[in-house]
Structure 1
Amino acid sequence: MAETPLQRLDALAAQAMAKPRETLQALMELAPAGLPDEDLRRARVRGLARVYSGEAEGLVELLQAQDEAEQRPELPARLRFDLLRTLSIAHAQMGLLNEALDWANRALEAARASGDAGAEAEGLLSCGVALSRSGQPERGIALYEQAHALFMAQGLPRLALSALNNMGINLKNLGRPDQALARYEQALALAEQTGLQELAAVLRTNLPEPLAQLGRLAEARRVGEASAAEMARQAHRPGELSAQLALGGVLQEAGEPEAAHRALMRALDLARQLGDRIQGRRAHQMLGQLHRAAGRYREALEHVEAAHEAERQQFNEESERRLRTLQLQTEVLAAQSDAQQARLRSLELERAKAELQSLNERLLAADREKSRLLACLAEESRTDALTGLPNRRRLDERLVEEWQRPRSALSLAVLDVDHFKQINDRWGHGLGDRVLQQLGQLLAQQASMFAARLGGEEFCLLWVDAEPAAARRACEALRQAVAALPWAALHAELAAVTVSIGLAERAEAPANPQALLTLADERLYAAKRGGRNRVV
């Protein structure tokens, strides 16, 4: 049977939130049908689609349609309800949650006055959404329960699924994963029983997160992987995006960072394809946490900055849209010569500015996190990862700093582990690394000097404002301390480890820091040629 013009308008209204641009194009191409109240029906669809396209003027169009509706007493009750509920949805999308709740309550009152149980259930659902988004999830759940019962009584399973799904979201956000999972599974069972398989596949993307929170990681992973694969098979990109984000979180919690990274990178790619800045920011945040946990501060910083930039762009767009909406509403009210309402709207502008200030504070907090990561990255770039000592880069900086101090006494030694290659060849690089770590711990304990790892088995020691004789005594004491360490504790056959040290002072190589380092290195090799385990 061919679709009637009224059915076509209802279908466009149903898709306006998910596909606003396509809806506006289809509405333009839809020829006038001469329906009663067709102007209001078209204004409802067009206004909602414009709001979801980011156009503040769409909300004004809906308000003007509502004003016109109030002048038509013959208007069908269902259309009156649809206009009121659409205004609630549009205000919520614009972030005007108090108004969204007001319009939802008006829609609910209109539905009850008309005796339409299906409309009453939809009104309860809208009130629940407005309350939940306003920070009142418990009250939202109570209304979702009522809506669900009415939808089931009216034989409307698709809408009943929305109520169950919203209950699950609120319960998850309240930290009740067991109850959230029960609602999600109830919704999934209803979808399968009523043949709504396309919705069942989407609903499965909700399951991994509460399963993981309940410690059922293996099941969470299995469901998450199956859900992501099914969404990909259906080319349902929004569903796959949600599934990959959930799967990435599960895999990260399960201690599988590489698999988590793959899932989150796929989610990030989907978010970019869809232009979904909110989910893209979430993917960047999770990737930042993943890299940070692995000590990869550079990669973590890149994702934190990307998440920060996405939030800033969203903040700017929402700020501009919300302020534009409020200004337009104020202009409409002023044109209606309603001074009281205009004053109330001015107060709403002030409240919106306060909310924007709160968002700005969040951005400042993100800036502080970025600075902290930069500091970690800077420290990482100057620290040897194996021993925890300063690395060659930090040594060069310190040498330049000390060289620039006038008349400062400065002694420098280069220390090398004797026969280190034989340790690696005989017992493996793992034992060689542990030898270097043990030596690094000993050097870090020497308060009188600055120690750094040059690379391989070579270390550099620096004494500032110390007499050359004192530096030589310190080298000799260090050589003996290394030989006395219980090396057999690392490996039963590792009987001893010794070091050779080359020492030089600034007066012997006054040209520049490199000359001093070169002289110390030459004396190190003299110690090696002289039989090792000595200071030259």
Structure 2
Amino acid sequence: MILYAVLGAFAAFLLYMDVLYPFVIYPLRARWHKCGYIPRDLSWPLGIPLTLVVLSKLRKDMLLQFMAAQDLSRPYKTSLRQFLGKWVIATRDPENIKAVLSTKFNDFSLKERGNRMRHVIGDGIFTQDGAPWKHSRDMLRPQFTKDQISRVELLSHHIDVLIREIRKSGGNVELQRLFHLMTMDTATHFLFGESVGSLEVSGESKGIEITDPKTGEIVNTVDFVESYTFANKFALKKIILNDLEFLADLTEPSYKWHLRRVHTVMDHYVQLALKATEKYDPDDDSEKGEYYFSHELAKLTRDPLSLRDQLFNILIAGRDTTAATLSYAFHYLTKNPAIYAKVREDVLTVFPNGDASLATYEDLRKAKYLQMVIKEVLRLAPAVPLNTRAAVRDTYLPRGGGPAGNLPVFVPKGTAVNYPTYILHRDPDIYGADAYEFNPERWRPENKLPNSPMYSWGYIPFNGGPRICIGQQFALTEIALTMIKLVLEFERLEPADDFEPNLQDKSSLTVMVGGSGVRVKLS
């Protein structure tokens, strides 16, 4: 009898989720709210087939390409689809994305995505909603003034170390690994006032060595980078598993150990910041010395856990996104030697003596063709390729409903709206028939694209609206300076023997070049 009861309950659940909700309940509620019919992407039962395909493609570093091929083959831009039993709305319509991120900002939150990330990277600006998020934004935004983001001398030292490492290897290198090490160094230097020295770890040197006060374990730079990378991937796994996130904990039992190693390093720098600012007097001008991000935050809050969480959040954003953009830039430039030569020519017009050691923030913006290249890289490889928000109340998106797709789309409270930036940036309706091609020329001011009515919200590499990335100018400064110094140092960029011309876009919390990375020869 119990078995029959369980089977009956499961059958009723299937009937509701796979038939009644998509074909009866949702359409009736949409009509009540004067919204139109929305296409349904079916994956019976419970969206399980789609879920299994997504997990399979993710393991093979083919998820983003698979999703783009699927979505761009459909005649509509907004649809209802099921994933792990939940019905979500997916959209690549710029007007709908504008509504989610800007005009209807207060109708949406991070919800489950924020909660799942919070379990890994803490309660910071990228995992918070509502009043806590506003408090974090108000606290952090002043730290990204022009004076701080334009500290070219801080970045320049670490780029010089990168160049030295490339020279040591004879110019035959895998650049993505080096870029991730370099951006870890620049990010920790900016945040903590000293770098963890990832690029300089070699032989007997293990970089920093910090003792966990609870376990006595010594955590060095190599340990920290390894565990930080694990945490990044683990957070994505929890997001994808959604309500089954506990499976991530079960299948990755080492996650607590990895997080403890990351926290050991972060807590060390938090304590240094708290100690350095314990006698802080805002009216004492003599205390205004060299700028350290962690010290400035410690002047605003004395809560060590809050400090650690905010610093971890900023580190995720400041390190991985920049490394990804640089990696993709040199992948595309390796495949397009004529464009590399043009970038070098452009940079030499700004630095005719071939020396950018005294470059200023303003100098970096003068290399116009380089800026077009960076913009095109961010189009094809947006650092956060997949994003989502959840409705906090019954609301609607401006279009996508009805036979012509010009009626509003009903979004019930609690429903997730997924907007894949990676796919949006490849939409031929916005970027033309060559949307998949790397073509910096499309960004020339005289071309049609910048004047297109769809362009504004059809290009969101740093998101948009109130939650637009507060560190985007710092990232763009680091990307531009790194590329300038590398093209001045190396006249030729060629594919290594094991260079993989066909991209595999690997997704963690950010996008990465999959396969063997970016293997090149620089000379």
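Can you say which of 1, 2 returns -24000 when helix-only ellipticity at 222 nm (-39500 (n - 2.57) for each DSSP H run of 4 or more, over all residues; to 500) is computed?
Only structure 1 yields this read-out.
For which of 1, 2 does Cα Rg over 2.2 N^0.38 Å, calculated from the coordinates, equal 1.02?
Of the structures listed, the value fits 2.
If distance in nm of label points 7 Å out along Cα→Cβ at positions 92 and 500 computes to 2.3, which of 1, 2 did it come from?
2
1, 2: which one has relative contact order in percent (Cα under 8 Å, 6 or more apart), as calculated, at 24?
2
Read-outs: derived from the displayed coordinates by stated rules, not from any lab. Worth saying up front: this structure is predicted, and the values here are computed from it rather than measured. Cβ atoms are built from the backbone, for glycine too; each structure is taken alone.
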